[in-house]
1. Assuming -11000 is helix-only ellipticity at 222 nm (-39500 (n - 2.57) for each DSSP H run of 4 or more, over all residues; to 500) as calculated from a single structure, say which of I, II, III it is.
2. Which one of I, II, III has distance in nm of label points 7 Å out along Cα→Cβ at positions 93 and 109, as calculated from the coordinates, equal to 0.7?
3. When Cα extents along the principal axes in Å, for residues 13-52 alone is computed for each of I, II, III, which one produces 41, 19, 15?
4. Matching task: 42, 22, 20 is the computed value of semi-axes √(5λ) of the Cα gyration tensor in Å. Pick the structure from I, II, III.
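Just so it is clear, none of the values below were taken in a lab; they were calculated from the coordinates. Model, not experiment: these values are computed from the prediction. Cβ atoms are built from the backbone, for glycine too; each structure is taken alone.
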Structure I
Amino acid sequence: MCRKKAGIYVHIPFCSSKCPYCDFFSRKGIKSSYDNYTAVLMDKIRNCSFSLQADTVYFGGGTPGLIGAERLVRILRCIQECFGSGAVEVTAEVNPSKEDIDYCLMLSGGINRLSVGLQSANDRELKLLGRSHDSSAAKKAIQSARNAGFENISLDLMLALPGQTRDELKRSVDFCAENNAKHISAYMLQIEEGTYFYRHRKEMDFPGEEESAEIYEYFCGLMEENGYSHYEISNFCRPGFEGNHNLKYWRDEEYIGFGPSAHSFIDGKRFFTPASMKAFENDEYTDDGEGGGEEEFLMLGLRLSEGISRSRFRDRFGKELPPGFVERARQLQRHGLTRVTEDGVSLTRKGFLVSNDLIAELLLENV
């Protein structure tokens with residue numbers, strides 16, 4: 001029996017400290033709890049009722065590297081036993097830090113891609129963001145991973161920080177290029193409720209919408225000058241180094257998540273584990289409704305530079321793109337916000353700047 005392909009997401013909820021901008025589910029890392037969490041996690045994986053073939057695996061967090069290479073490899077082997085060993089991309093998030101990470105063991109154990117939480121190559125910004133590393137530690141961590149044999153390394157950057165200058169942004173981009181990062185994930189700083197930044201938002205000089213838009217456009221230009229392809233609103237890569245696991249989300253493909261706060265999309269259903277260790281241990285799930293419909297497919301696909309392919313839509317739903325959707329896209333094309341071709345519909349860089357409003361307008365009527 002042929003098993004359907006799906007991505008596997010594993011949430012590792014431990015951090016050495018809580019960053020002031022972060023609203024992801026995490027807990028203070030205590031070494032004594034790592035083994036217990038690993039054992040519970042592997043038990044959940046073994047008891048999963050879905051018959052799947054994993055083609056991507058992503059260890060996110062939290063800080064997955066904090067629990068050590070040996071535990072991550074054990075979890076990966078459990079996934080391979082249950083969902084096959086055919087995953088072409090296995091990613092683990094790590095942070096540059098003083099803690100030693102056995103990159104050789106990670107690579108030999110099957111992890112072939114790293115996502116490094118750089119955030120900035122400027123020490124002023126790193127201090128503002130509450131990061132425990134500086135730019136020299138980041139460079140050392142990347143070099144250590146390279147020496148171990150890792151080629152596919154992604155770096156995270158954060159844009160629109162208080163007081164961020166063009167020179168600082170250029171230094172971060174230059175750092176990524178000089179260290180031969182194959183992939184860059186660049187996120188506009190969002191002030192999320194419940195975070196330190198949210199509580200102190202009135203005391204901090206966060207850039208406004210217009211300034212943030214200028215920062216984004218400037219950054220996109222820098223990435224293009226350095227040979228990075230802008231393939232998704234917040235993601236850039238060297239040719240052939242797109243993030244395959246995250247492409248599943250934007251192409252509305254299936255995946256299953258393990259761990260507190262992890263989301264899943266399987267058999268047309270969306271569900272997630274509440275952001276609680278107790279909920280995770282007790283197998284509690286929250287129904288998140290139906291998934292995979294036409295509107296969702298269009299909404300997610302418009303985040304990609306490739307946009308909505310007419311042929312992929314036809315293969316998925318057995319019909320052509322909705323005429324109203326295409327016509328609205330043609331109207332917006334006159335303002336340089338969309339691109340309509342024989343192959344499909346996509347947003348321009350200018351359109352990416354106002355993507356939320358633009359996508360809502362494109363999907364104004366029921367598709």
Structure II
Amino acid sequence: MSAPRLEINLHKIHHNASILIQRLAARGISVTAVTKATIGSPEIACILLNAGINTLGDSRIENIETMRRAGVAATMSLIRSPMLSHVARAVIYADISFNSELEVIRGLSSAAQKAKRNHGVVLMVELGDLREGIMPGDLEQTVRELLSLPNLVLKGIGTNLACRSGVTPDDRNMTELSTLADAIEEKFNLTLDIVSGGNSPNLNWALGNHDTGRVNNLRLGESILLGCEPLQRLPIEGLHTDAITLVAEVIESKDKPSQPWGKLGQTAFGQRAPPAADQGRITQAILAIGEQDTDPGGLQAPAGIDILGASSDHLIVNSGQCHQPVGSEIRFQLNYSAMLRAMTSPFVEKVMGAYDGKAITC
């Protein structure tokens with residue numbers, strides 16, 4: 001088997017998705033499974049549907065197109081505002097898109113008319129994290145104009161927290177979202193199908209509350225794939241945290257000094273390496289993977305192995321007492337950043353594990 005590679009255990013992903021669906025259903029909350037970290041993998045999409053997911057969300061229209069062409073039958077949500085240059089593709093391939101700019105919404109209306117189809121819109125509201133969203137005071141006017149545009153259907157409202165600034169979902173901001181939903185329905189005499197409270201960081205709030213207000217949907221990616229909640233990166237009870245593993249191959253293994261010598265300047269990435277502790281001579285191994293393929297800072301090495309640094313194509317580790325011969329492999333657990341970059345790299349093979357011995361079908 002070639003390296004580097006991601007070993008993806010589809011059974012564990014199915015388990016994680018199933019458990020989260022069940023726990024949130026008890027709170028009246030549905031799950032949109034986010035596929036952006038898997039680059040729209042049809043195999044993983046099918047596993048999510050088999051687990052009980054009905055809606056898949058992705059921030060890249062290209063990933064949605066990949067799943068559509070593979071025959072993945074699900075409601076597709078484009079969970080990032082479409083680029084104006086992509087509105088025609090958005091209305092053809094996505095059932096719903098998340099929006100915060102009237103200019104884009106007008107473009108979607110025009111494209112939907114030309115395509116002779118209707119397109120659903122979820123309006124994103126800014127509640128403090130300052131990533132994207134309409135300011136609450138401007139929401140009513142945006143709804144008014146959207147409702148006047150042909151071939152668009154207002155499906156709901158949503159918000160995003162804990163991505164840019166780390167603002168925590170809590171009773172205050174979730175109550176504000178519920179209040180906005182109630183006000184829009186009353187003002188315009190309509191019903192919002194979707195009140196999307198956010199993403200995996202919302203889990204502590206949603207599962208720890210008996211009253212989740214109007215929030216009836218969460219967009220989950222990291223919690224399904226990695227089995228942890230992103231606010232503190234703590235494991236979620238009952239979920240697998242090792243559904244995805246990165247495997248890399250050793251291409252050099254030598255005894256070397258623990259400290260560099262010579263005049264020091266910037267590294268390949270414009271940084272100055274922190275002073276290395278003098279440990280005398282160490283057993284250093286180099287693996288054939290680097291910054292181009294993953295986030296080295298997001299890798300967790302096995303016990304007894306320490307990650308020392310990385311360049312574009314090399315990951316350097318102190319293998320300590322665990323001498324790693326050339327050609328051997330080391331397995332790493334990943335955080336979200338490391339997984340996302342490894343999934344995106346064309347140089348990292350993706351190997352899907354068996355799903356209870358059953359064929360993967362949509």
Structure III
Amino acid sequence: MRIAFYAPMKPPGHRVPSGDRAMARLLMATLAGMGHTVTLASSLRCYDGTGDGKRQHELARRAIAQAQHLAEAWRHAPPDLWFTYHLYHKAPDHLGPRVAGALGLPYVVAEPSVAPRQRRGPWAAGFALSLAALARADALLPVTSEDADGLIAAGIPAERIVPLAPFLDTGPHERVRRAGQRRRLAAQWGLDPQRPWAVVVAMMRPGDKLASYRVLAQALPEMGGEFELVVVGDGPCRSAVAGLLGGRAHMVGRVAPRSLPGLLGACDLFLWPAVNEAYGMALLSAQAAGLPVVAGRARGVPEIVVHGKTGLLAPEGDAAAFAEAAVTLLADPRRRAAMGAAAAEHVRMHHGIPAAEQALGRAIAEACRRRAP
């Protein structure tokens with residue numbers, strides 16, 4: 001099947017790394033691995049994060065013109081299906097519904113979300129457009145129960161909803177040789193290999209990410225000093241994060257995606273307060289690498305971190321509870337090892353590519369069925 005792929009929130013070729021970019025790339029690769037021919041329909045980013053009406057209008061104008069161009073260019077040799085990733089009020093899909101409608105294509109949306117409170121306000125137009133797109137979609141793949149519930153509340157028929165658990169390629173994590181990686185990184189960054197290593201992987205930007213770093217900084221004094229803290233990430237708030245954490249952290253900056261499994265595999269515990277986190281690709285990566293997780297109990301996080309089995313969850317924003325959970329695992333290497341093994345197995349079974357292929361296959365089949373003549 002020939003699939004036209006589009007990510008209005010952040011295209012897969014965007015220069016700034018993030019969970020959105022990683023998931024867009026992974027979806028394209030997974031669909032291709034299933035035997036489909038996947039083409040990036042457009043790199044136009046239709047995201048407005050500030051509620052700027054003029055910007056939204058200009059993005060809509062550009063997108064509509066591009067949709068018209070694509071529909072005309074593909075009129076005699078159209079793709080078989082349109083697939084949009086991450087559609088919501090700040091990043092509505094102007095292209096998919098128009099092109100799919102003009103060419104009679106099945107239309108699939110992965111990671112749709114509905115925030116009713118945005119019905120009015122600076123993103124009201126994007127909210128209305130998103131609802132219209134979801135109503136047109138033939139199959140929808142929510143990645144959290146929160147998003148699935150939002151679709152039902154918005155009137156989307158349940159038969160069109162195919163849950164897609166957040167997923168990743170576990171292969172690179174399974175191939176890591178921990179001992180060699182640990183020796184190399186200890187020498188490179190001056191880490192004590194005899195202490196447990198706690199690692200954080202997150203972008204450093206305003207909003208929820210910086211709020212999470214603040215919670216971590218508040219928790220650190222209660223966590224003692226008998227561990228190494230490795231912080232991976234970069235962004236406009238790097239100086240602020242460094243100031244919050246003081247000299248307690250080894251700030252290693254941005255790490256290439258291909259190097260991240262090795263870094264994670266050399267560590268012992270993953271920390272992330274997860275303020276308002278939708279689910280967190282870094283939490284999945286850490287568990288795939290065999291690390292137990294201490295995280296905030298936010299939104300979709302409990303759906304990928306099994307409290308008491310693959311990690312410990314603290315109330316969102318509660319620095320004292322977060323510190324207590326971290327200390328519990330830092331002080332207990334046997335429990336860390338058991339949870340880490342359980343985490344790797346859990347991700348392999350429930351959040352690997354085979355599970356994602358099953359959900360994607362069901363959604364594509366449902367979409368095609370609905371559009372069959």
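1. It must be structure I, since only it matches.
2. Matching structure: III.
3. Traced to structure III.
4. Source structure for this number: II.
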